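There are structures below to look over.
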Structure I
Amino acid sequence: MTATEAGLGAQRQSLSFLWLYALAAAGGAVAYVPFLTVLLPERVTGFAGSSGVAVLAYTAFAGAIAASFANIGFGWLSDRTGLRRPWIFGGVVLSGFLLVAMARVDSLVDLIPMIIAWQLALNMMLGPLAAWAGDVVPDAQKGLLGGLLSLAPALGALSGALVTWPGLASPDARLTLVALIVAAMVLPVLIFGHPRPMPSLMEEAPPVQDPLLVERAPVARMWLARLLVQVAEAALFAFLLFWFRSIDRNVTDNDTAAVFSIVLCVSVPLALAAGRWSDRNNRPVLPLTIGAGLGSLGLLAMATAQTLLTAIGSYILFGLATSVFLALHSSQTLRVLPRPRTRGRDLGFFNLTNTVPSLIMPWLTLALVPVFGFDALFLLLAALAAAACLILLSMRRI
């Protein structure tokens, strides 16, 4: 190995750490996906009966607000202490304990405060975990990191199917099973992950003549582009089954789950390929731009779909494009944050692009679809995705 090659190798993070980190990030998804999508609705329905949908909406709203503040707060605390691992470990233990303890909750009065406490503990893990990647993964590998992060939603969805497998575990035991799976996925990176130090990633950006324009403009554009795409993704996640049934009444929830599974599984190799390409060619924003553009085209196709086959095909185009976009965006965001000392806090503000759409879109969809139909909704979402594409096109090459 030459001195040059050795120098280049020192600037790259070990693949073993990247895979362990990706496993931990997927564990973060497993921590909330099966609970919020399957286990919590079951418990709320058991408590509230026919009014369970309304109760679930209010519970989800309160939890999302708590998650938003907690992600910012614990990210900031990990910045201030200069430590990520202790916060991640504490979040794993505390969120797991609270999840298991929910088996003992027997009323809505107790459930909602427990959900809020669990969200706080969960984001004690998620906030510092996201910031840790920014501390140790160099820009030359952020595309690969984004591709690996695409495993998170896929494994999150598969975990929901696993813990609800008939005969595997009782409703209460499912909560314990989720907590154990999360610990098994997150703890290895804390125990065995020894990332190479990257001092250059902890250095403040050099002073520039106009920091507001040069440093913050990419951050604002990346934030807004993700928000616009997330709005479209949140709307489709909640109402895809209803749209399929508006075209073909014979569509079942299992059919919709199968389409979701196809999108999640196929998006992983696509995201890995796109991420590796962006690393090799030093074009981190181009795959994001293409993803937003293809997502807009998929929504336009959905607005004009007349048969179930075309509806499924157009959704798959949208789903693959936005899944790759969101995975790569999560890693490339780390590239544009200008202040390493506030990386955790700043990523918490980026996390609002995940929580805010889920609070807004269900109500907007319910107001729009009954009057104008799904076609109007998809045209609106296509415009938002197209706007995200144009925003990214306007960014200088970074």
Structure II
Amino acid sequence: MPAEAGGEALQSRRFLWLYALAVAGGAIAYVPFLTILLPTRVTAMAGTGDIALLAYATFAGAVAASVSNITFGWASDVTRARVPWIAAGLVSSCLLLGAFGAVVSASAVILLLVAWQVALNMMLAPLAAWAGDEVPDAQKGTLGGLLSFAPAAGAGAGVLVTAPGLAAADTRLWLVALLVVLCVTPVLLVGRPRTVAISSVEGSVDHARRRPRGEVARMWLARLMVQVSEAALFAYLLFWLRSIDPGMSDAQVAQIFGLILLGAVPLALGAGRWADRHDRPFTPLALCAGTAAIGLLVMAGAPGLGTAIAGYMLFGLAASVFLSLHSAQTLRVLPRARSRGRDLGLFNLTNTAPSLVTPWLTLALVPHFGFTGLFIALAAFAAAATILLIGMSRPV
């Protein structure tokens, strides 16, 4: 990789790849646990009361994650140090994850989940802000492409740790913790990022790169709208597919989901590199949001299972690429370098808020208009995200 592009010094390839590996470690930390290991443990402990307990625990954990992400992002801003917070969060979250093997009561599950979410976000919030400190605008598209590995890594880790005969239930928790350590530690020990000048709206580096007011709000709203669509599909996809074909199994849905995550990686890498080469950071975002809207409309009018799956794959690929690239390009529009961690914590609300919105949206639409009505509404959200981003498609 050249040391400069367009007069802007570039970050080393080694740091970019090790950073992407660390972000994948963050996904490994929560995806297998929240989607498989925690529900399994709650069911074994609570029996018929598992749904209620899981709902209470998940809600408390989401609130803790939202607050602690902002808090630790702000703390890493104030101390002007990211690595110590990342390391402390890595150690504490892994220890707390392993401790779930010893819980025996509902209250202990909720309290430990809250503590784990706090520790996890002690790692995740400064880790996200670190990219803004070290990766220049000329590489943010490439960074976004590399971040697309994280969802696939999280899903793959879930398949690995639950492989039959590999590990007992309690051992699976420690196996996840080990994978997280193996992914996050290298960038802390040998990442050694180059010292590069990072532009900011404050103008400390480049006064000419001020961004128009309102772009932060546009990026926040666009991500929220796409996240609401993805969260609704994630929660109710199986129910919808079974309404078309009652023989559809959860294993088949998982296979489709896995194909989407794998397919999104090369697409995100290609789109990110294109955005960097042509200095069009927001064009791929607008195209992905628009494609997601088209996929949802295909799903709304699907006459059969084949068209339904095709529409979902179109939506899923577009949404996955969008979210990966958006995470990196958000760093471009944040107004103040000195509050980058806190501001990213506020952006993180777009990841947690949809879980509070989608159940009510589904209950309001599906009983009266079926899944067709829901998908049309979600397509409108994705189309609105497209409109918000089109005006940002040209660099300032």
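Assign the value 23.0, calculated as mean count of other Cβ atoms within 10 Å over residues 139-146, to the correct structure from I, II. The read-out comes from structure I. Structures compared: I, II; top value of FRET efficiency 1/(1 + (r/R0)^6) of positions 267 and 371 (r between Cβ atoms, R0 = 35 Å, to 0.05), i.e. the largest, recorded for II.
Of the structures labelled I, II, one was used to calculate distance in nm of label points 7 Å out along Cα→Cβ at positions 59 and 179, giving 3.0. Name it. Derived from II, not from the others.
Each value in this text was obtained by applying a stated rule to the coordinates, not by laboratory testing. All values derive from a computational prediction rather than experimental measurement. Cβ atoms are built from the backbone, for glycine too; each structure is taken alone.
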